[in-house]
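Quick note: the coordinates plus some simple rules give every number you see, no bench work behind them. This one's a predicted model, so the numbers in the text were calculated from it and none came from an experiment. Cβ atoms are built from the backbone, for glycine too; each structure is taken alone.
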Structure I
Amino acid sequence: MASDKISSILNQIGNELSQDKEYPLNGTFLYAEAASNVVGTSIFKDLGDHLLFRSSTRITDYLILDLWEAAPAGRRWVTMQYWIEDGKFTASFTYPEELDPEETERDRRARILQQRYGNKRIVYRPL
């Protein structure tokens, strides 16, 4: 069953995100865009007065691609928002017909972060 596989992968994504022991899992927000063999992932930790950007792992990216491929071919999403609060995850998806074709991935991510967190400062760790 596709929905069982999707649920399993969503749980695996949460388990992979929990491997980042440097910061609490609660308040983790993942934004991803996917297509066939392509994924862009941004992870943010809500640390109260700011968001901390965290790099995605290869495992997380592969799980997101698996999740995209598990969706029915005629109903594959383009963007996913995945957040963890109080030990539980919530995921939402955006489909091609719901997107503004003029908006870039960077613009979409910025808009979603603005909607979700307002003007909260984003800190990117040094390379």
Structure II
Amino acid sequence: MAEPDSSAEATVTSFIEAFGQAEYEKMAGLLAQDVESYVTSADGGVKRLDGRHAYMQNIEAFDYATVRPTADITQILTVKPGQVMVMVEIKAKRKGQELHNFAAFLMDVRGGQISKMRMVEALPAYSDEFWSA
């Protein structure tokens, strides 16, 4: 593994913290305009989202601002300069249901913004059911 890239790790940490606070403007500012994102689908596959606008539309379609899930980084690691892997523990309560899940992200950071993001979840169907209810 590479030496820690404190700048890239700080960008990723700020992004995850902004997600947990539903600070959409801050999240958007940490994404490159042309960010390439791969987010987990209910069946465990991935959905590609091209650009900041598409990613933020996807985020805002959920009830994060009302639910305010916790998103705690359990581990962060520089894979190579400008590329960070992060494990996030997510907990939420909504409509009488509780969510406890983990997601891993591999993010490329250039110039203080995330340029590419790949996501996998521990329990994608469970997460989809929770957010769709």
Structure III
Amino acid sequence: MSHVNLRNVLVLLGIVLTTAGIIYFATEFFDVISDWGRVLDLALFAILFVSLGVHFDQMGDDALVGERGWRWLRVTNALYILGAFATLGAVIAFFATDIDRIWKVLVTILVGLGLILGAARFVRTRSA
């Protein structure tokens, strides 16, 4: 007999619904919001989701992490996944702007590498 962990189902449904909302926002409001406005809005969504993930991670509430089911599927991880989806949407919206394509590539790669190196530095200073 298999049992379903309700928390995991709710977190997965939350990820799916929020991702659908992000996609709908990015595609449906193109006539209301400028290209740069969409980039900024989606980047702010990403910052919001990651900040909420950090907040719940710092709370350390064990009630949010169940003992059964997929152990990786925590509320914090769900918020980080949503932050990744919003970031991807911001990058796609950035690609739709009217600047030269070489700048799009350069900015995207530099920001991505900056995030990776910043995370590595953060982990190194946090563990020391």
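Hey, FRET efficiency 1/(1 + (r/R0)^6) of positions 13 and 101 (r between Cβ atoms, R0 = 30 Å, to 0.05) derived from one of I, II, III reads 0.65; which structure? Please report the intermediate quantities before stating the final value.
Values: I: 0.65; II: 0.95; III: 0.20.
Source structure: I.
Thinking of I, II, III, which structure, once Cα extents along the principal axes in Å, for residues 53-108 alone is computed, gives back 50, 21, 14?
Matching structure: III.
Upon calculation of distance in nm of label points 7 Å out along Cα→Cβ at positions 45 and 93 from the atomic coordinates, which of the structures I, II, III produces 0.7? Intermediate results must be reported in sequence, preceding the final value.
Numbers: I: 3.0; II: 3.6; III: 0.7.
So the calculation was done on III.
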